[in-house]
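Following this line, the structures themselves.
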Structure 1
Amino acid sequence: MAGDVTGSPIGLHRVLAPAGVLPQQADVLDADPSPWPDEVVVAVERLNLDAASYRQLREAHGSGAAVRQAVLDIVAKRGKMQNPVTGSGGMLLGTVSAVGPDSPLGLKVGDRIATLVSLTLTPLRITDGLSRWDGLGEQVPCEGTAVLFGRSIAAVLPEDMPDELALSVLDVCGAPALTDRVVRSKGAKSVCVLGGGGKSGSLSLAAARAAGATRLVALVPTQGEADAVRGTGLADEVVVADARNPVAVAEAVGEPVEVTVVCVDVSGCEHGAILATAPGGTVIFFSMATSFSAAALGAEGVAADVEMLIGNGYVPGHAEFALDLARRTPGVLALFRGRERQTAGS
């Protein structure tokens, strides 16, 4: 216990190195599970690794056992789960085990929650060696502890939804919420989602439809994924192209759209998104693999007058919005459950 010392609501007191940076930028965090007065300690049950991070780990390490060891090594070294290559992490599910007397989060001991802040800034310890995880999927059953700060965000898990499904929805809840805001504020009628068959992509399609868009284009990488998206009715047009090939993206989309949402977990998708967007339109980047310099210089290089937004994962009310959207959109649930079956069979 930290005694009467008051910690920082943004977690500065947990930064071990280097001094003077926020927890997300830190190389090492103090993951001691003793709460400071405004902190909450969580008994971790499951991690949900960011898609870009998990893809990089699989490509770099190959086997499931090697991926598992890589995650263990990162957490042991850094006191948090932050992929040193992608810079991204994910989020977690667990049960509140301790609440500091000054915590403003409104949580109580025994609450089952999903954190809505990144693992890249969450002090984390793993105590079971990830013995129940085969390394073959983004969701990681585990035992350990995590710490939430005074300005962290968490959502109590819904009782009407399986944990795995709720965690998947909450992991990407910022994407549909911001898509909804942008489409409504601009009165946009045409929207393209790169990666429309994924978690954030399918929810963004549903959000755009609910916000009034009348032309929805889902761009996916394979014919099999295209067939799956067509079966849900989430998009008016489903096209197949490599999102990293800007010419192929522009040709596949055809008439440029007013809003393009990038939900692809690989790098190199910036230029295709720009070409797919009409002059005066908006590109929303949700992928952690996005390059700011590639986006900015790419738009300049083709004289594209487009507004570019970086989705930061937080919009007020985003958790409730995404959960409700999933509940009332059968096509979204079908794609999420399809992904779960693929993971289970991999």
Structure 2
Amino acid sequence: MDVTFSDEQQDLRALIRDVLAKDGSPDALWKRLSGELGLTGLTIGERHGGAGASTVELGIVLDELGAALGAVPFLQNAVAGSVLDSSGSAEAAEVLPAIAAGERVAGLAAPGGPAPAATAAADGLRLTGTLEHVVDGPRLDLLVTPALLDGAEVLTLVRLDAPGVDVTPLPTLDQTRPQARITLDGATATRIGDAAAVESAVDLMLAAVARESAGAARACLDLTVAYLGTRIQFGRPLGTFQALQHRCADLAVLVESASSTAWYALWAAGADGVVDPVSGPLAKAYCADAFRTVAGETIQLHGGIGFTWEHPAHRYFKRAASTDLLFGGRSWVRSRVARRAGLA
């Protein structure tokens, strides 16, 4: 297993950083990512108009978007696109070219909540239920969601402009990541996978969130180290005080361990033949905790300025708090790990 990045992957990272530095508004950034760069089809196969890239390339983009708190639905679109591509269903093949071209945005219902009930119909399935806190819900055109059909879990695809679907935007702590409540009342859906497909989809989402969180934690640490190196107190930079050096050293260890955990989980989620039932949820739990810890320390180590609205520290802390609760909160994720590891 080669854990180094290729020249092409390093170029991709440099490109994303350059784009994030230049395109400030979410609309401009999304237009650039989907149009000029074609990253909305990054993990979608070439037969559907995508790039057919691996989860490593996906992780590089998520790493940089997390570090910049990119306010675009890339995480949702990339995971849902990859899940749809893996399903091999005719219905997925119908919508994948539009997703790859950035013409339609897809998402995955956040794991951890109750799945809607499904009943069989002549033209597919009918879903009834409420999905709370769907990330990027107001921006989505298509939703991949688990559902319960005759007591068994299945993976379904719902078009959010169809009758019986109501999307209600919700107030959020993290203003860079909108959420919605999606109510399904006999909404038409298509079955695209079984219970195993549901598990794989959730694992990929958890691994992707872990990678994004690790990237954001790294950005927090970089902000803090840069500040401590330039802020003068008592005639010397704050970074020269040993107590603060020790705190930063502890954070650096935490960030590095979170990054390694996230990279393995994302690689395992996309590697053929790898059977690893715990790496995805374990990575999400660990990286979300690490991000929240580092974001909190970023505010503290910046002193007074870290508590101001003008400084970006509060935006990282809000993203960290939101990520910790979304995509399966810490209790749900840890129970998933324990169950799969045979501990519960």
### Query
Which structure, out of 1, 2, was distance in nm of label points 7 Å out along Cα→Cβ at positions 181 and 301 calculated from, if the result is 3.0?
1
### Message
Starting from the value 18.4: which structure in 1, 2 was mean count of other Cβ atoms within 10 Å over residues 189-196 calculated from?
### Response
2
### Task
Identify the structure, out of 1, 2, from whose coordinates FRET efficiency 1/(1 + (r/R0)^6) of positions 53 and 221 (r between Cβ atoms, R0 = 25 Å, to 0.05) was calculated to give 0.35.
2
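From which structure (1, 2) was FRET efficiency 1/(1 + (r/R0)^6) of positions 29 and 117 (r between Cβ atoms, R0 = 41 Å, to 0.05) calculated, if the value obtained is 1.00?
1
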### Task
State the single structure among 1, 2 that was used to calculate helix-only ellipticity at 222 nm (-39500 (n - 2.57) for each DSSP H run of 4 or more, over all residues; to 500), giving -17000.
2
### Message
Please compute mean count of other Cβ atoms within 10 Å over residues 61-68 for structures 1, 2 and give me the label with the greatest value.
### Response
2
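Read-outs throughout are calculated quantities, based only on the coordinates presented, and are distinct from any laboratory measurement. None of the values given here were measured: they were computed from a predicted structure. Cβ atoms are built from the backbone, for glycine too; each structure is taken alone.
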